[in-house]
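Participant: Take a look at these structures.
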Structure 1
Amino acid sequence: MNTIEITILSIILMIGLGYFLKRIDFLSQKDIDPFNKIVMYILLPCMIFNALYNADMSLIPKLGILPFIILFSSLITGVVSYFILKQFNLDDKKLWSVLVTVMIANTAFMGYPVTLGIYGQDGFLRAIFCDIATLVIFLSLSFVLTLKFGGSVKKSVKKIALFPSLWAVILGILLNLLNIQIGAVFENTINYLGQGAIPLIMIALGLSIDLSAIRRSKSMIGFTSIMKLAFFPFIAFLFATQIGLLGLEHTISIVEAAMPSGMMSLLLSITYKLDYELTSDCILINTVISLITLPLIIVIL
């Protein structure tokens, strides 16, 4: 087996373990929320910080283009999707429930294990820069939805300012550039915590799988799967190729763009009282479909 096959099969097995544990009632869907909180607020920030703290910062000017590829692809996908969805005569809440799903890629929860497993630390570092774009998209959509559906701008700003992954990026880069040592104990602890992120993410994904969603929201699931898993990475490919991106930068930008819909889109849907069941259905099913599309895209690249 090659590295791609081993990585994808390992991910499928971990997701399958989560699904199996749900089926035998060892864990349930109510466990997803605490799992996600542990990952989002502790393990993932540790993983990001550790990678940036130990990275070669001379690469920053070279990697700075990566967030713009994801941002551009998300914006184009969102605009095209908006005009298509308008033809379905959906109400605003349902329309935005779908829009957040096609615009936010799972560049972290799914992107990190895939890039780390297949492309190693070099690929993972580039994935972090791609994920910076996802944070920007998430924060921008938060403002848009606050203005459109009501809510406190002050609370949105506070939530953004306290977002752990954002601080992991800032502190990781800052301490690296200033050559500030955090000590072997702290560095070792952060490293251990970061290593726990991937298996917990995969098990949580397995717990969230609900195949009955296909019947419930099949038309929008089909639409979001095409836009997120095919159109989004196609735009990224065109943009990356047009600007002459080469090597791992070219590959990782497209692979990250090809990730399924991100869990943060569900957070937006719940926060702003959209049709979060529809958002959840679309995320879950196109995550399952991505287990087929991702390996194909990786092999082609």
Structure 2
Amino acid sequence: MRVFVTGATGFIGSAIVKELIGAGHQVLGLTRSDTGADALKAAGAEAHHGTLEDLESLKSGAAACDGVIHCAFIHDFSKFQESCATDRLVINAIGSVLEGSNRPLIVTSGTGMGIHSPGQVASEDRVATAETAHHPRVASEEGAADVAAKGVNVSIMRLPPSVHDKNDHGFVPALIGIAKAKGKSAYIADGTNRWPAVHRLDAAHLYRLVLEKGESKTYNAIGDFGVPTREIAEVIGKHLNLPVVSLSAEEAGAHFGWLAGFFGSDVPASAQLTEERTGWKPTHLGLLADIETNYFG
């Protein structure tokens, strides 16, 4: 299969490219730079120049392939709602060239979309809407619903807050940086709120399985059901030789900044239906072991 991958040079996308090529697929990867094009060629993929803002470039990439994995996202948290709205436009643009063809489209979202009330475990069978999710990222799933209504074979891949591995530049490195800057590793309240996680190589494998099976469903890429945030803070504190402290919700904003809302959430997630539908089983390091192994030194 020839697959168009957005975000192909990113932390997750580059692992997906490697997974697809290793399984015998051809990859056309979206890139906006010559450096990215060189990296794709070195990985055995073809480069397609374009951006998420250039919808015509996305359409031409999708039109040239047998399927699409859309994992790119504009990670500007100062304009998060705008980025989410852009993602819906991107999904609709890609979907417009796949209508009626049965070519698969995988849209990336977050496991939090599967939680409709506090304390729930995020599950694949909960449909996310603006009324249920109360989160800007729901725009991606609304985009998937838009194109599904037009006959596109679309699936949703929900990723957890932490997709981890060596060279991660997401939430865990941000927490490490905050701990270094503040001189302490912190968690909020009693730290029993849980973060689900998945190793990026396990996530990449699941993307391939969903692509090949071509079922229009929602999938949760979950390796760890929910790691207590206190345990994350303790691992960070141990490696940095810093005190580990509890902060009140009021103190958390000043300490964590934009990350406070994310790190204070209790968002456990299940992959039971995903495993039943695909036969997928995560095999790589869990979050705490990976932090111990690959995030310091």
Structure 3
Amino acid sequence: MRRIMLWVTALCLLFGLASCDTGEPSAPPVASSPAVQPAPGKHRLTLDHDGVTRRYRVHAPTGYDRATPVPLVIALHPYPGEGLGLSQMIGLDDKAERENFLVAYPDGVNGGFNALVCCGSADDVGFLRALTEHLVDAWGVDPDRVYLTGISNGGDLSFRAAVEATGVFAAIGAVSGGYIGASAAKTDYVPRSPVSVITFIGGQDRYAERFRTGVAAWRERLRCVPATPPPAPVAEAITLTRTRCADGSDVDVYVLDRMGHSWPGAKTGSIAAPEAGLVATDLLWEFFAAHPRLS
């Protein structure tokens, strides 16, 4: 029986029969983007960019309709990691179901993204631009409501893409990631079109000072001033500062004094912080929904 099963499996591989059923459990097939019809559900897809076949996941909510423009949130994992792990940790798919937006989870090459201080050499900014263009063209994404979020290495790349992918992202959300490194030290390394920012910094994070210094430089370079009236207190040991920049963008910074290098409010995962005192996923979407792309 085992020999028969192996023979059937070999035929499936030889002839590319995606629907072959050997009776044994297997991972869902990875389909290329052009072969997949946009529809509600979870999809494992690929996109060729810069000579590399890049993998990503899409969650389309139950209410998704290709004919109706829909917001997009691209979510970037930490290093080392992959999109599946991030999707299971942060609860963004559930949020998308309630608020009717699309979520994409790219996989970094060898588990990482080429961000501001690490991790790799791939053209990840170009890939994010190409991925966005594909989802706008094929999946009906509203180009004025495209957002980028990420944690750690993914948070760093969010800042890099905000600067280098001019006009693509309306807003970014960096969680335990920052505007750091040699590029960020240059005074002219800023977005050429408005990009609003929400970021979450753990006071116990070993990178906390660098993240604070980076966002302070961002605000200074974009001539941001404190919002009026100031935001209400959030919770014990959590502060929120809110500024409006000269180009019309907003910058909201949450500092959670007792948190480390984590995603606030995430319930599972090695870098989840379920007792952080707020839920970053909820606040991210609230911020994104209020910040379409500025002309």
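Just so it is clear, none of the values below were taken in a lab; they were calculated from the coordinates. Bear in mind the structure is a predicted one, so any value in this text is a computation, not a measurement. Cβ atoms are built from the backbone, for glycine too; each structure is taken alone.
Participant: If we compute mean projected area of the Cα convex hull in nm² for structures 1, 2, 3, which one ends up with the highest value?
Facilitator: Largest one: structure 3.
Participant: Thinking of 1, 2, 3, which structure, once distance in nm of label points 7 Å out along Cα→Cβ at positions 149 and 245 is computed, gives back 1.9?
Facilitator: Source structure: 3.
Participant: Can you rank 1, 2, 3 by percent of Cα pairs over 24 Å apart, for residues 37-156 alone and just name the one with the largest value?
Facilitator: Largest calculated value belongs to 1.
Participant: A value of -12500 was derived for helix-only ellipticity at 222 nm (-39500 (n - 2.57) for each DSSP H run of 4 or more, over all residues; to 500); which structure in 1, 2, 3 was it taken from?
Facilitator: For helix-only ellipticity at 222 nm (-39500 (n - 2.57) for each DSSP H run of 4 or more, over all residues; to 500), the value -12500 is produced by structure 2.
Participant: Tell me which of 1, 2, 3 gives 18.6 when you compute mean count of other Cβ atoms within 10 Å over residues 165-172.
Facilitator: 1
Participant: Starting from the value 18: which structure in 1, 2, 3 was relative contact order in percent (Cα under 8 Å, 6 or more apart) calculated from?
Facilitator: Label of the originating structure: 2.
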